[in-house]
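Quick heads-up: structures coming right below.
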Structure 1
Amino acid sequence: MRRDAEHERPGVGRAFYKGHGLGNDYLVVDEGTAWRATSAAVPQVCHRWEGVGADGIVVVLRGSGTPVRLRMFNPDGSEFERSGNGLRIVASYLFRTGRVGSEPFEVEVGGDRIRMQVHGADGRGEYDVSVDMGRARLGPEAVEADAEVDVGDGRLLLTDVGGLLGTLVSVGNPHCVVFGEGEPWRALEREALDRLGPALTAHPAFARGVNVQLARILATDRIEFLVWERGVGHTTASGTSACAVAVAAVASGRLPPGEKTLVMEGGTLRVRVGADLDVVLRGPVRAVCDGELDAGFVRVLGGGRLPDPEGGSPG
């Protein structure tokens, strides 16, 4: 899902919550009237040295009850469908602010309803959160890829990047999983990822771009992988990527269905893949801080204060 009209971008308040899942960090902001999450403003806020710094922004839209409606933005300003870590960080925010309890609840993002649950908090800022990612889909149609690259079983062959054979997976957003079973991708090294990631994420075969994973099987319940994320680049952890890798391993017959441990540079997540490719993601979220953008910085973002549709005070 990509919305190009800037006037359709939500207005947000100055206050933010920052959390991370294995080093993959997001800012959560409530809909408000301080600034608009435009394609120019979002990168400024996400900038590591000149802004707050984040791998993306999640906007919690106005409304009471569930499903809680969300919109998600990459640090390059583009809007995207969903993030497993971003969703879990939102869950921790909703829990710590008392908007949800320990029972399962639903959010809505990218046109989908997603069930989540906060299983517990350790009192030191860490939350145990699971997300029911729904049923994964395979193949070019699932990721809006050129059907001519399909070689069967949801895989693709791209001769212009070294005869690459990958598995196309959608878990609400598009992924291409490459298992390190042949040169030059056998070794899970940054050099290989730095060659593979940029070549695939912006490849003409993918209309919406694609997230890229370079993976290898460690055991029947354990997979290691590196991530090149669409709109971000190299990242140490990704929840939807963990789901996509586990699905690709099961769908390709490399592993049986069941719970898997997904090992990334930032740490591990657990993914349960059913025989019908239903996926549940679970892992830790760490709260980092609450904060507020400076009023002057907000003016630099452009647009100034927005009209409040509810007639209340600016956020």
Structure 2
Amino acid sequence: MRLEQLKEILSEASQVFVLTDENVAQYWLPELEHWLGCEQAVEIIVKPGEKYKTLRTAQKVWRALLRHNADRDAILVNMGGGTVTDLGGFVASCYQRGIRFVNVPTTLLAMVDAAIGGKNGINFGNCKNQIGTFTEPLEVMVNPICLSTLPERELLSGLSEMVKYGFIADDAMLKVDESNYEQYILRAGDLKREIVDDDPTDLEQRRVLNFGHTLGHAIESFSLSSETPLTHGEAVALGMWCALYISVKQCGLHEEVLIDYEPKLRTLLSEVEPCFSQGDVDAIMAFVEHDKKNKHGHASFVLLKAVERPLVDQYVPEAMIREALGQMINLIDSL
């Protein structure tokens, strides 16, 4: 959909609401509202950060919609990173059994992953994305100018998801780094759309997108209670290392793939100092047990036979998961 078409649709809506967080509002809210032609929209501003992607925040947004008498012809514009697009998509897909919404990602992570594909959700019970829906946005509008104010750490978080596409779908994406990422943004989005179009409700092949996420989500959830929680991308970067380690041990992946990834991992974690001990393995395993991808009580992994040859729904014995986590912690100490 072209920008002019979207502007026309927004102009014909009964009301337009813009959901964003305090950080985006500070830098981009007036500019992006002007870009979309919705300067008269009702603004709903929430606190930034994954820890606020909760039912309590969703209720705040629903109350705002009710207070302004939003009907089923209203449109919610979700302007922000993955937290905002996840939250906003969930809110919109539930309000009055569903109103239209548009995602305007303002982080690299959201541009290449979170805002695309129709997965919406909130965290619940200290577990990531436990409550959610499959509902496609009316449109995803990407404006790379937003990346000019993105902190380095958030940029690296997005690079992690771009590297993921290199492992599962197009090895050219493994070349992405801080100097060239802009030329890969559209390719990353196209790769995700191609995968999602073949499996919109995550029944089969879409699950390749979970590469690195089974342990990545557990690591991220565990870190949320720490003084310096990891970003989603940092946790996925560690989760991918674990998945590669298990793939070497269990699927015959060449060890060189794992070794070649370690300098990239060092870069992806360069803005943070992950702090784990071997005693944390039990706590991380507790989050693995609650992963929504589990089947019949067992964690379900995406592993690699080779680069671009992912294997979905792979069973990994608990001992192997613990071994991978333990080796990951040892590696962090040496980075």
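I have -5000 for helix-only ellipticity at 222 nm (-39500 (n - 2.57) for each DSSP H run of 4 or more, over all residues; to 500), calculated from one of the structures 1, 2. Which structure is it? The correct label is 1. Among the shown structures 1, 2, from which was the value 21 of relative contact order in percent (Cα under 8 Å, 6 or more apart) calculated? The correct label is 1. Suppose you compute distance in nm of label points 7 Å out along Cα→Cβ at positions 269 and 301 for every structure in 1, 2: which one lands on 1.8? Computing distance in nm of label points 7 Å out along Cα→Cβ at positions 269 and 301 on every structure in 1, 2 gives 1.8 only for 2.
Rule-based calculations on the coordinates, nothing more; no lab input. In this text the structure is predicted, and so the values were computed from the model without any measurement. Cβ atoms are built from the backbone, for glycine too; each structure is taken alone.
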